[in-house]
Structure 1
């Protein structure tokens, strides 16, 4: 454990950041999961609505630096690919 006051402060700051980042990551994962389950249930309307929400959440977490911008773009791209592919097949 840290001994110096500055190191103790840094440890406190890191813990606050970790908790905040965890909530953003969890929200993003849940949003992606909702879209994927909707696609699995062949519910295209629900998948499209969920996709819009997921994109918003993922972009917001990327803008805050919680996830890397390229990871956000990759996730959105893959999700869009799945949604569009299921829209074409039905």
Structure 2
């Protein structure tokens, strides 16, 4: 492995570790550039980390079958007239 490849590998591992801690790719990219790493190496490490994380991600099967919700009809209350209510007639 060449020196540049070792650096990219080391940076990719650093990126993956810190992504799991909640840092964003962009913040990691600029932090590494500010630390003096070559932009080309940083971009290569970001791409490598992205490919490796994508390979580790669980494969998504086809969409699960769609289940239609069962909608119960609304039952209207029986309306009774005034005299029916007054005299208790059903």
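Read the figures in this text as sums done on the coordinates, not as results from a lab. Computed from a prediction, not measured in an experiment: that's the story for all the values here. Cβ atoms are built from the backbone, for glycine too; each structure is taken alone.
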**Study point:** Ranking 1, 2 by distance in nm of label points 7 Å out along Cα→Cβ at positions 52 and 76, the structure that comes out highest
**Key:** 2
Check your understanding: Computing helix-only ellipticity at 222 nm (-39500 (n - 2.57) for each DSSP H run of 4 or more, over all residues; to 500) gives -30500 for which of 1, 2?
Key -> 1
Study note, to complete from the structure: Matching 58 (percent of Cα pairs over 21 Å apart, computed) against labels 1, 2 points to structure 2
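Computing FRET efficiency 1/(1 + (r/R0)^6) of positions 12 and 36 (r between Cβ atoms, R0 = 41 Å, to 0.05) gives 1.00 for which of 1, 2?
The value was obtained from structure 2.
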